[in-house]
1. From P, Q, which structure was distance in nm of label points 7 Å out along Cα→Cβ at positions 47 and 239 = 2.6 calculated on?
2. For structures P, Q, which has the highest computed value of distance in nm of label points 7 Å out along Cα→Cβ at positions 175 and 311?
3. Taking distance in nm of label points 7 Å out along Cα→Cβ at positions 55 and 119 for each of P, Q, which is largest?
4. Matching task: -4500 is the computed value of helix-only ellipticity at 222 nm (-39500 (n - 2.57) for each DSSP H run of 4 or more, over all residues; to 500). Pick the structure from P, Q.
5. Which structure, out of P, Q, was mean count of other Cβ atoms within 10 Å over residues 39-46 calculated from, if the result is 22.5?
6. Suppose you compute distance in nm of label points 7 Å out along Cα→Cβ at positions 87 and 215 for every structure in P, Q: which one lands on 2.0?
7. As an exercise: Rg/Rh (Cα atoms, Kirkwood Rh), calculated from one structure in P, Q, equals 1.26. Which structure is it?
8. So if we calculate FRET efficiency 1/(1 + (r/R0)^6) of positions 255 and 303 (r between Cβ atoms, R0 = 30 Å, to 0.05) for every structure here (P, Q), which label has the highest result?
Structure P
Amino acid sequence: MSDLASRLPIDLALEPMEAKLVADLPDGPSWQYEPKWDGFRCLAFKAGDEVELKGRSGKSLARFFPDMAAAMRALAVDRMVVDGELVIQLGDTLSFDALQMRLHPAASRVKKLAAEHPARFILFDSLMSGDGESLLDKPLVERRRALERLDLASGGAVFSLSPVTTDVEKARQWLRSTGGDLDGVIAKRMDSTYRPGERAMLKVKNIRTADCVVGGFRYERASRQVGSLLLGLYDSAGRLDHVGFTSTLPRSERAELTRMLESLIEPPGFTGDAPGGPSRWSTERSADWQPLRPELVVEVRYDHVTGDRFRHGTTLVRWRKDKSPRQCTFEQLEKGSAFPWQPPD
C-alpha cells in the first residue's frame, strides 16, 4: 500500500457518484443545484506531498496535469479528498479542446501545454473531514460545509468552489446559458450521502436542434450498410465543415438508405474541415468514410457545441427535403455564453 493510500480514509479506487439524465429540474426544498462544468471529472487525493488525480474512468490524470498536481502539493492542507472538475480557461471561456490536448503520450508536450495554459480545479464535494474522517456517509450539506472550510486560498486562483443554489429559478437561468462553459445543470438532494458509482444525482441538458448537410457516411463495422451520417455546416467563406455525426438510423430503413447514399457518392464531400483529419486521436477507421454530393439535409438534436463541433453524437429528428443545403450554416448554432463562475474580487 502506498503512503498516500495508508494516510487516507477513502480508497483510491473509489468511483465518482454519477448523474442520471432527466428532462426537467426537480423542484422542492430538499434540492441543491450546481452548474455542470465543461471539463474533466476528477477525484483528487492528497496526503502530505503525495497527490493522485483520478478521472471518471479510474485512470490517473496526474501525468497529464502536472501543474495541478503541483498546485495540490502547494496547498496549505495536509490531507484532503475532493470531487470536482478540471478545466482550462482560454480567454473568458473554458476550452474542452485544450483539456483533450493534455492527453498526450509525450511528457515534454504535456509540460509545454501546462506552462501555456494551466488547469484550474472547480470543486463541488469534499469526501473527507478536516480531522481525517470519511464523509461518504454524511449528507451533502455537511460535505459542502467541509469543502468550504478547506484553505483553498493558499492555492491562489487555481482552485475555486462551484456555485450552488437552492433557487430552482436561478438554476433554470443557468440552464438557459448552457453551451458555453456549462454542459447543463446538476440537481442533488441535500440529505443524500455520497454513493460511489451510482447515478444518484440528476442532470438536465438544454437540448437544441440544427439542420445539417449530410456530407458523407460511414459503413457499419461488420456490414456494407450505413452506420452513421456525417454532418456538415457551411462557414462564412462557403466551405462545408464536418461538425459531427448521427448514428440513430432505424434498422429497418438502413438497406434502402444505403442504396440511396451510394448513388450520391462523390468527392470531396466536405470542402472545409473533413472527418479523419490530422489528429493524434485519428484511427484507420476514423479516416474511412464515403464523401457525398451535398444534396441531403437532416434535422438533428444536439446538447453541446465545442470548437464548432457537436460534442456528442446527435439524434436524427427528420429529413428536411424542404431545406436548401446552403441554408445550413453555423449561424443557427447556439453556443451559449461564458458563465460568470469566477468569484468576485
Structure Q
Amino acid sequence: MRSGLLSIAGAIAAGALSFQSVNPSQAPAAPPAQPAAPNPDAHYQIGPDSLPQDGVPKGDVRGPFTLPSEAYPGTQHTYWVYVPAQYDPKTPASLMVLNDGQAFKNMDGDVRAPNVFDNLIYRREIPVMIGVFINPGRRPDQPEPTPSNWGDRDTNRPAEYNTLDDKYARVVVDELLPAVAKDYNIAKDPERRGIGGASSGAIAAFTVAWERPNEFRKVLSIVGSFTNLRGGHAYTDIVARAEKKPLRIYLQDGRNDNRGAGRDGKYDETRDWFLQNVRLMRALTDKGYDLNYTWGIGRHGQKQGGAIFPDMMRWLWRDHGVSTDPNDTVERSFNEPGTKK
C-alpha cells in the first residue's frame, strides 16, 4: 500500500497527474441552445410580376372614397379604385374587388396588387379591369384599418366578414357596385367579375359569390378563415348539400396556418385553418367546381398568397377574350394605354 502511494506521489511530482479544485456551488453547464426553427414564410418572396417594371404603363389608384352603409346602419366603408392605363370608358371593363383593401393595395406589402394589375394587363395575361380595394366597415369614430391592424378589434370586420349571411353581399352588390358604376363602365356579365381576400376577407369573398353568383363568378382566397369564428366551418357541408353554383375558385393555405388551438388550450378541429381549407377543397371537388388550390408550408398571412397572386389572377381570368389570328398585330402587341376618363 505504501509503495502505491509513493507511485502516485511521484507521478504528481513528475506532472503526469494533475487535479483541479471544484467549487461545489458551481451550477452545471447549460446544454447548448437549440437553433431556432426555420421560418416557413421566409421561402415566399414576391417576384417581378409584383414589382414596377420599366416601360409598363401605370394605372391610377384613386381615393379614398367613403361609402355609407344601409346593410350595417351607422357604419361606412372606405374604398379605393384602381383604373388601368388602358381603361377606355367606351368599353366595359372587367372588375376585381379585394376585401381588406388597405392590405392589397399596400405598395410595401406582400401583394402589391396595383403592380400586378399593371404588369398582367400590359402583357394581355388578364383583361383590362377596374380594381376596387374596400376596407371593412367602421363607425366614423373608429380607426381606419392599417397594414398592422386590420380592424378585428375596433371595426365591423368580424361581423361583416365571418358571418354566413347575405349582409356583406348587400354591401358589395347593392352599395359598392352602384357607386363605382357611376364613374366607370363596369361589365355586367358576372363571368367578368371577381372578388377576393385574405383570412376573414377570403371567406367574405366566398360568401359574396355564394350568395350572389349572378353578380360574381370568380373567387380568390388566401388563407381563408373557413373556420368556426362565426360558423364558417359549416361551408363544407353547405357546399355538399347545395346545388352546384357557377363559380371558379382558387384556394391557398399553408400547413403552418393556425392549427386549431381552442380557448381551453385543447385542439379544436373547427378552428384548424388548414384542415378546414382542405375539407372545403374536397367538397368543392366532389361537386365538380372549377377549382384550383395550393397548399404551402407557410403561416397565417399573405406571404405565399402574395408570391403567387399573379398566378392566381392568371388562372381565374384565363378565359378572357383572345384572338388566334396570326395576322392580328394588335393581339400580338403589348396592351398600350387607351383613352382614360
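Each reported figure results from applying straightforward, stated rules to the coordinates on display, with no laboratory input. Being a predicted model, the structure only gives us computed values, none of them experimental. Cβ atoms are built from the backbone, for glycine too; each structure is taken alone.
1. Traced to structure Q.
2. Values: P: 1.6; Q: 3.6.
Sorting by distance in nm of label points 7 Å out along Cα→Cβ at positions 175 and 311 in descending order puts Q first.
3. Structure Q comes out on top.
4. Clearly, the read-out refers to P.
5. Label of the originating structure: P.
6. Numbers: P: 3.0; Q: 2.0.
The correct label is Q.
7. Derived from the structure labelled Q.
8. Result for FRET efficiency 1/(1 + (r/R0)^6) of positions 255 and 303 (r between Cβ atoms, R0 = 30 Å, to 0.05) over P, Q: largest is Q.
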